[in-house]
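Got some structures for you, see below.
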Structure I
């Protein structure tokens, strides 16, 4: 475990998934059917955009099979998430085709999105992490129903961790998109930028998708140069975080700046600046004179900034 992870265990969201995914058993359809039909099994339900959580006492994230089927869920499209190692309860996830107007008036359900849940105190960290797994897999199945080789409808296999084409026999696997997210430093200064998509006033670390044939270090240097004009030398990998919006893996790094004049040449950032420790502390404390703040604690960006500010990384 990295120094940042040791100091901040269970602070970032989506990193505490403790389900046993039973990967060696997922080709056994009889095994999965037994788990799926067990009375204790619970089904995580989601629309295209929102999670449908139970509102009754004693249940937090999953529904009975009876409830799932009543809402139009298809049993053959239920993805196996895993088993709780303590209770041995199994969890599956699937999508229900409901219009947003119908969802809004559902009785007995809490309708919410994953980001809102992460920002609130309602769910334990392990359940929030399980929901991130569910949302990522559900999104992949919703957007990959047809074979990319021949266009024929594909079928779920291996408990939802593969889709097979019955026409050309191609196999398709869930994707996770790797992203680098990096705090670039110059001694007691940190480079923070403001993408236009963020809430007003938020300054954060730079970030971008890795490209084919790149190392993590090369991606950090390329993305930083593209977004800010800053050249980067040494790069250190610090930590990582699943980020299910829709299905990314954020690879957290710290890099040493080799140049210092900022030049914004594309539309990724609307502002970028060097901040000393006093200014970053004001951002973290909510006392910045211009109202600038750092991202919330659910994100690895927050942990990179605070780790640097507190000399933990």
Structure II
């Protein structure tokens, strides 16, 4: 059996190509990585972390030119920030390419992206033909890990391999900045002081809008459809809205309403989670007047689905 902790980049890459997850070192903290283009792999990250919400994940790339695989356009100032701080602990929130799954961005049209400044992480990323989505490699609610042993102590029985790159030299998460109405804003303080960033692009505002929350659950309304969303018993809700064209999100049963999106006819919560954001988008783009969503089993990924529906309903 392969040793849980080691420095075998080829083995880590093989596991990731097979749709698995691997803990990886960065200069900030250890991350729990999966193929950012593979929804099923990304779901494993949420499952292992026992994360009760689908918050956006940072996408890690190995080369500057790879940014165009995940980002549609680079606004003024972005290239200057990359020149000064990549590789390094700076995450840029930029318009995403369609190939990036909604599960990675929590339904947002933007994606957080960075190049980590760690030799093993870079070697791994440059050996792959896909970027890695990687939140911190710790269970929900625990302190972020800064050594391979920290990861093993918290998640060792749930992940196949920890790529050991030694202690993290920064030890806090990356700084996150993005554009809001044409101005650069700070979404999360981190490994690079905002004063250093302002030396490159000028004034950076501080926003209370948590595009990339510091911790899960900080943003009440995250993916906000234009249509009103109501969550609960869909039969009762249907009676309350019977004069309207109803769009419905159902776990496994197809209901006789104007539009119905069934997330998993087999009752598989993982499948339902994969289909959640596309269902919300489909109904939001339809001619229905209101979106009704049933409450999912409050276990495993069902908790995360319920959390996202609650946020979608918060207007």
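For this structure, a couple of remarks:
- Entry that produces 0.25 once FRET efficiency 1/(1 + (r/R0)^6) of positions 129 and 305 (r between Cβ atoms, R0 = 25 Å, to 0.05) is calculated, selected from I, II: II
- When Rg/Rh (Cα atoms, Kirkwood Rh) is calculated for each of I, II, the greatest value falls to I.
- Between structures I, II, the calculation of FRET efficiency 1/(1 + (r/R0)^6) of positions 65 and 193 (r between Cβ atoms, R0 = 30 Å, to 0.05) yields its largest number for II.
- Structure from which 12.9 was derived, mean count of other Cβ atoms within 10 Å over residues 33-40, options I, II: I
Rule-based calculations on the coordinates, nothing more; no lab input. This one's a predicted model, so the numbers in the text were calculated from it and none came from an experiment. Cβ atoms are built from the backbone, for glycine too; each structure is taken alone.
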